[in-house]
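Each in structure tokens, the structures are laid out below.
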Structure P
């Protein structure tokens, strides 16, 4: 690899993060993927509370392993003055500060954008919160499931019954906020190249998820009925979802247009006249009569095995997929064929880690270890010219 190819986009950028749980750590891990030095500030003895969510990865928490590779862990009790002074020294040399502390906590420590901009005009500050600054919900606690509820996601997800609403199986509100924080920080760094000054990136989990909800919101525009909850099927396109097969398996398939509907009837169901049946000859009619059509499809698949159904779908060029469990994803042949897995270090030894999805031909993403709590504290304090005896005093006082 050439000298140029060895460079990463964020080499030389330092990010200090007062982070916990998922949204901010997911954002900063992606900055680290691009080469940024990410210094994760954690509470002494406790750390990011996501460290304690479970012990599924050789004793480490699954959420923490996912969102914290390639970082340095520095323990500081920011309620004590000397620890805040250490943070101040870090910010003098930092390019970005990310925080998702409780509402108002950063400002009380003198870490609002306004206060920081006076002292460090070059610093980009990213504040991630549940509901954003101002408004009646500013101080309301916000966890992923609660935002899925407030943002309308639960109203369109799950089965049709009143008691069948379902949350997403992963932290989509946190992920959405983390992604907008990530892209917002990148845009702020680009802006700084033009203006020479840092700016504030303000991200709320609610607004991030509501952005993702714009299709169902527009579908329900001006009081129109919202998309019904349709389980794993699509609410407004049919057939699009899982169907049982005669061997006990399930196949996921999706049709997007009338050409595919014709091919599905001809080559998959082997019932060409069905394509012109008045009940099914347009998508909105198929949606309205989905129960009847589902029964026909299930009956056609009842005598077939999974491989036969897939062969027919492929021959008809109908989009399809397996309904994989987690082990199926770990073993997915496409991920293996594209060499998407790497091994990274951790306090519990080597573990697999997925390459970032956006591959770039010019550089390899950074894939460094997941840090132990406080692993880099002494090295960082030494780098900041804190004397050895002072470090020991801070340690005895529980500041680090």
Structure Q
């Protein structure tokens, strides 16, 4: 099968407006999470917001797409390109606004307003922007959406559907309904996000997007460009169907996803140099991952979460984690676990930026409904 290379990155999070700024601030152990009150009905909460007001999905996508194409040295028009852009909530904020307008003012939204907010419209907007005529997919797999999108994009190239794919995920989850839902579950943090800390108190919602330019080695050889960040080796996906929101205490799905990823990627466990964890800062998730990595490897690999820096971007978090992992490969530096670096429940947690030889990295995502995803990336 042809190698699938990552030749460009675009990223926007609360930590920064570009991939390079996100990386530099992460390495400086900064955070974009702070107390914010975007809605009067909610108290100030730790949130990872890109601007002063809740972000718009289309704005995030346009900004990251422009950066990713420029980073890869590609023109704005790519007719033969495929597009895989996922989101777990998509235009939910817009739907909430339309519903509230109907409930309070009895103003029914026009059909084009509803149609313009369908879950697939973000992917379609990207395809229209680059004039793409290739396959267009819009996966929606809870917090596993980002890794699913990247793997689907890689598979399109491996299957010969196209030589180039724009893949990634976006989320603008700071909406009243999302905040209320997580608040009712008792999952929101009160002061901040502290992944893998014994004193962790919950997640901090964050806005963000990461877009990867995927190309076959043949396509890259036909043009001049910078060396790629890395390659997509393989992935593993399993559903444990244990609970709507809680991870399976027996870890059946997550263990199978990890095993499937290693097998599909042709890797032995000892080949893994770094793991970008899901690391939400919740009691159940972090304990689940710490146990999974401690028991799934003879020697627990170096690992960290970046959600203390960006907040939990839900469906976009896997794509953002993959982007950080690819930059770790390029810079040969382990990214730190921001805001959770005191006592840790995981023995090999990376608490400060550390220069290290990194050839293979895994990215983990675990979503509601028992979605388990693991993606492997490697130096080209």
Any idea which of P, Q comes out highest on volume of the Cα convex hull per residue in Å³, for residues 179-322 alone? P
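Distance in nm of label points 7 Å out along Cα→Cβ at positions 243 and 267 computed as 1.5: which structure among P, Q? Before the final figure, lay out each step's value.
Values: P: 1.5; Q: 2.8.
Answer by label: P.
By the measure mean count of other Cβ atoms within 10 Å over residues 195-202, tell me the structure among P, Q with the highest figure.
Values: P: 16.0; Q: 20.8.
The maximum falls on structure Q.
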Answer label among P, Q for the case where percent of Cα pairs over 31 Å apart, calculated from the coordinates, equals 50: P
Test item: semi-axes √(5λ) of the Cα gyration tensor in Å, for residues 19-138 alone calculated as 28, 26, 9, pick one of P, Q: Q
Can you rank P, Q by relative contact order in percent (Cα under 8 Å, 6 or more apart) and just name the one with the largest value? Q
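Consider the structures P, Q: one of them gives 1.3 for distance in nm of label points 7 Å out along Cα→Cβ at positions 43 and 75 as calculated from the coordinates. Say which.
Numbers: P: 1.3; Q: 5.6.
The read-out comes from structure P.
Can you spot which of P, Q the value 0.7 was calculated from, given it is distance in nm of label points 7 Å out along Cα→Cβ at positions 251 and 275? It would help to have the intermediate numbers written out before the result.
On the way: P: 1.8; Q: 0.7.
Traced to structure Q.
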A value of 1.20 was computed for Rg/Rh (Cα atoms, Kirkwood Rh), for residues 291-354 alone; which of P, Q is the source structure? P
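A short reminder: the numbers here are calculations on the coordinates, not readings from a lab. On a predicted model such as this, the values are computed, not experimentally measured, just so you know. Cβ atoms are built from the backbone, for glycine too; each structure is taken alone.
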